[in-house]
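Multiple structures follow.
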Structure 1
C-alpha cells in the first residue's frame, strides 16, 4: 500500500473522529439541565399556564375522592378531589375540552346537579356527568360542581357503537376529500407530497382570515377558501414542481423537496397567525339528537357536501376527457404522452383539483376538530397516507374506500382504547390489510425488478 493512500485513509479517520466529537459536544451542549424539567403535581400532572379547577360539594359538604378526567385536542388528563373537595386539571393550551366526572366515584344515588351548573355549561347530550368546557379571556377556568339526588343516564354499548360509526363516517368523508387529491397527484406524478398537509391547512386559514379577520360573510369566506385552494395548487405546480420535473429530478428527490416545503409553509403560517387555535363562525352549534346519534347541523351539512363533492370527482374522472386522460396518465404516462395527451396540462389541472379538495377538507376539518391552527393539516397527513396506501396507491377511488375505513376505525377504536391512541388504530388496520393484500384494496399487482 502506498504512503499516499495510507495518509489519505488516516486523514479520513481523523476527520470522522473529529466530526463525531463535535456532534457529541453539540448534543451535550443542547441538553437541558436536570433542574429545567417540567414541574409536576402530586398526581403526576404537568404544570402549565392553563387549567380548569373548582370544588365539588354535596349538601354544602365537600366530596373527597371524586375522579375527574379531561380530554381534547389529543390530550387527556386525570385527577381527583382532595379532602376539601377541590380539584385542578392542567391542559397544554386554550382549546375546547370535554370534562367528565366519574360517576362511579360519587355517593350512591347522587349525580351532578344540572340546575346549578355555571352559566353556559350544560351536560353533553345523553350524559349527566360530561361537559364541554372552554376558557374565557384568561388561562384559567373555575367550575364549581354541586351534587344532587337523581338518576344517572348511561349509554349502552350498542348506542355508543352506532354513534361512533356515524362520527367515523363523517370523519372518513372529509378525510377522503384530501386523500383523493393526494392520490391523484401521486398517480400522475409519482410524488408523495408531504406538503399536502399545508394545502389542507391553507383552506382553513383562508376561511379564517376572510371571516374572522376581515369580517366577511361565511359563504364568501368558504368561496374564497375554495378558489384560494385551487390557486395554491396551481402556483405550487407552476412555480416548483413542473420546473423540477423538467430538470429530471427523481421521485425521492421530489419527496425530500416536499418535506422541506411542508416545514417552510408550516412555520410561515405560524408566523402570521400565531400558535393558538382560532374558531370559525358557528364552530360549536347545539347538537340534534336522532336516537343515540348526536349530530349538529354543521355535521349534516359537512357530510352532504363531502358526498356531493366526491360524486362530482367521480363524474369528472369517469365522464370527462380530462378525467379519462388523468386515469390514462396514472396507468402509463409514456403511453399517454405518445397517444397525444398533453401530460403537463393534465397534471396542472390535477394540482388545481387537489388544491380545491384539500381546501374543502380543511374547512370541514376546522369544524370537525374544531378550530383552525397553523399545523392542523399535519394531524391528518399520516391518516391521508394510510388511506391512500390502504386503498391502493394512485387510485382516487381506492383513497375513498381507504379513508372511510380509516375514519371509522379511528372513531370506533375509542370504545376500547384511550383517545390518544385512536390514530394508531388506523395504522393497525393498514398493516393487517396489507399483510393480506399488499397492493391495497383496489390496487393492482405490479412486477418488481
Structure 2
C-alpha cells in the first residue's frame, strides 16, 4: 500500500512540474483606437458611469418596464446566446483539462491451468496487479496546450460579450417597437379625427354646391382631403397591427393589452431617462461589441503561439507504477512486488513540405484580420454614438419649432375655414391650410417619437 502511495505522489509531482510552462504567443498589445479622443462638443460630462446603471434606470414607464422584462425572459434569440455561452465555457474546460495528465488506476488478475510436457502433469498459475499512472500525457515544454487554452478562453469571453450585445440590442429594439406602436396609434387617431373633420367639411361643401354657391371644383377638393384621411386610417390600422406583431416577436410571447400604449401622449411623463455621457471616446472600448472583437483578437494572438510550438519536439509520457502478487489476497499485504513501467516518446518534426510555415503565416494573417475587425468595431461605435449625440443636440430645437408650426397652421386653417364659410375666401385656400395643419401634426408625432424623454 505504501509503494502504491509513492507512485501516485511521484506522478502528481511530474504533473505539477510541467504545468507552468511559458507560451510562445506574442505579447498582446491593444491597438490604438483609430478615432478622435472626444465624442462630441457641447455635451455635458456626467461623472456617473453608464455601465453601473441597470437598464431599468433608463425606462420610466411601468408598462414598458414589464414588456422589456418579458422579452428578456422569453426571447429565443437571447436563449440561444446564453446556450452559446455554456457551449463555449464547456469547450474551454475541455481544452484546459488537456494541460493536466489523466491519472488512471487499474487492477488486473489472471489464472491459468497449463500442461508440463516433461512430467506430463498440469499446474495452475495465477497473478494479480494494481497500478496507477499517466496515459500518454504530452509534456507542455513549449506552451502549446496553454496557448490553445488561452485561445479557447478568449473565444469564450468573446461569446459572453456577444450575449451582452444581444441583450442590449433586445432591450433597445423592444423599447423602439413599443414606442413605434404608440406613435402609429397616435397617427391612426389623428387620421380618424381628420377623416371626421373632412367629412363634415365635405357635407357642408356639398350643400353649398347644391345651392349653387360653390362650384364642383370645391366639392372635388373637399373629397380629396376626405379620401386622403380615409386612406391614412386604413394604412395606419395596418401599421398598428404590424407593430404589435413585431413587438410580440421580440418579446417571444403575446403582450397583454393593458401593457400597450394607447398613443404617444405629448403630455405624458418622460418615457425614457437621459443617458449620462462622458466626453472621452475611451468609453467606447467598454461596449460589448468592441470587447467581443478584442477577445477574438486575443484568441488569434494565442493561436500564433500554437503555430510556433509546432516547430519544436512533441514529448509524450506514459508511465505506470504499482504492486503485483501471485494471489489476490496478498496484493495489498506482505509478499507483494513493486512493478512499474516508464515509456517516454519524443517526436521531432523534420520535413513537412512547408505545412508549419503555412500554419504560422495563417495564424499571423488571422490576427491581422482581427486587428482590422477590432479597429472597425471601434470606428462603427464612434460613428453610431456621434450620430446619436448630433441628433440629440438638435432634436429639442426641432421639436419646439414643430410645435410652433402646428399652432401656426392650426390658426391659419381656423381663419381660412371661417373666411370660406362667410364667403370671403375660396375653399381652395381653406383646403391647403387644412392639409398643412394635418401634415404638421403628423410631423410632430414623428419628432416626438425621436425625442421620448421630453
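The numbers here are math on the coordinates, done by the rules we state, and not lab data. What you see is a predicted model, and the numbers here were worked out from it, not measured in a lab. Cβ atoms are built from the backbone, for glycine too; each structure is taken alone.
Compute mean count of other Cβ atoms within 10 Å over residues 135-142 for each of 1, 2 and report the one that scores greatest. Top value of mean count of other Cβ atoms within 10 Å over residues 135-142 goes to structure 2. Once Cα Rg over 2.2 N^0.38 Å, for residues 55-270 alone is evaluated on every structure in 1, 2, the highest one turns out to be 2. Thinking of 1, 2, which structure, once Rg/Rh (Cα atoms, Kirkwood Rh) is computed, gives back 1.29? For Rg/Rh (Cα atoms, Kirkwood Rh), the value 1.29 is produced by structure 2.
Each of 1, 2 could give Rg and Dmax of the Cα atoms in Å, for residues 143-350 alone, but the derived value 37.5, 131 comes from 2.
In this comparison of 1, 2, the computed figure -21500 for helix-only ellipticity at 222 nm (-39500 (n - 2.57) for each DSSP H run of 4 or more, over all residues; to 500) is attributed to 2.
If distance in nm of label points 7 Å out along Cα→Cβ at positions 343 and 439 comes out at 8.8 when worked out from the coordinates, which of 1, 2 was used? Label of the originating structure: 2. Say we calculate FRET efficiency 1/(1 + (r/R0)^6) of positions 63 and 175 (r between Cβ atoms, R0 = 35 Å, to 0.05) for every structure; which of 1, 2 gives the highest result? Sorting by FRET efficiency 1/(1 + (r/R0)^6) of positions 63 and 175 (r between Cβ atoms, R0 = 35 Å, to 0.05) in descending order puts 2 first. Source structure of the calculated read-out (distance in nm of label points 7 Å out along Cα→Cβ at positions 119 and 423, 14.8) within 1, 2: 2. Match the computed value 26 of relative contact order in percent (Cα under 8 Å, 6 or more apart) to one of the structures 1, 2, and report its label. So the calculation was done on 2.
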